[in-house]
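Just so it is clear, none of the values below were taken in a lab; they were calculated from the coordinates. Keep in mind that this is a model prediction, so the values were computed, not measured. Cβ atoms are built from the backbone, for glycine too; each structure is taken alone.
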Structure I
Amino acid sequence: MAYSSRDDNSVVPNYALDTSLATNKLRITIQIHGLKSSTILEFHKKLIPKLYKKASNGEIVFHLSNDGFLFEFHGLDSLKDCNYRLHVNKLPGTLDNKRSQLIVREDAVEIILIKIDDSSWSSVISEGLHIIENEKK
């Protein structure tokens, strides 16, 4: 996650919304054809192992706020011309930033948003995400 916001030709990626996990969970799947992942093993506090996947042919930036998130993908190698940016705010309720997560898969990235309370994501499903575009970087 080495990159930060920068001036480039980033576009809003195609994404799908899914609320079938639980009432307070929203899965956002972003398709990135050609995305490759590699498995990383880290030790937290030198004792607790954590296994996760990282993009091997792109750099990902992911930041959560109480009511939204910023996702950026900057492709490398065969994906060097792929630059995506999805900046969302005004989500209903307050996000649980410790439990919400980003999961890297082959050809896709999943963002799992979890709210602190058990309120529904129905307004997001019916109205769509509030995407911030053309902001000053």
Structure II
Amino acid sequence: MSKETRERIAFRMQPETRRRIEQWYAADNCQSKNEFIEKAVNFYVDHLEIQDNQTLLPMAIQSAIDGRLSRMEDYIARRDFTRCVEQDMTNGIIAEAFEMDQDDLKRRRAQSVRNVKTTNGLISLEKYARSRQEQDWDDDEWQD
């Protein structure tokens, strides 16, 4: 465990301020009065920086936002990976099964854009195949 280098400063305070430090440092889960005073000074400096508009956000808020953004980035990356797997499956099946001309590809692309917009991108090959099978059964007249 490495030792931090700290500077010693001397300052005077009112007796009431000292009493408040004594009262609150343990309640704030600080190990020492020095830690409590340092946290208080940092908090106040963040407040002043916000008032002075030199920085956009204090470090505590910036850290919280960074954490949330990191979790959202992970979520989006997982969703994007899943989507790419679905697309690769579909592309492989189509490439092996069909030879399509340019008009068919344009029509299919337009239909795919509509599908993605209506499902908000939450469609899988399995869901699409099930919905196509249900439509095929509905069109069969001999079942009546």
Read-out distance in nm of label points 7 Å out along Cα→Cβ at positions 34 and 90, computed value 6.3, structure in I, II: II
Answer label among I, II for the case where relative contact order in percent (Cα under 8 Å, 6 or more apart), calculated from the coordinates, equals 28: I
FRET efficiency 1/(1 + (r/R0)^6) of positions 26 and 66 (r between Cβ atoms, R0 = 35 Å, to 0.05) derived as 0.70 - corresponding label from I, II: II
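Work out the source of 2.3 here, i.e. which of I, II gives that when distance in nm of label points 7 Å out along Cα→Cβ at positions 42 and 82 is computed.
I
Here helix-only ellipticity at 222 nm (-39500 (n - 2.57) for each DSSP H run of 4 or more, over all residues; to 500) was calculated and came to -1000; which of the structures I, II was it taken from?
Working: I: -1000; II: -24500.
It must be structure I, since only it matches.
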Read-out distance in nm of label points 7 Å out along Cα→Cβ at positions 18 and 50, computed value 2.3, structure in I, II: I
With semi-axes √(5λ) of the Cα gyration tensor in Å derived as 24, 21, 14, matching label from I, II: I
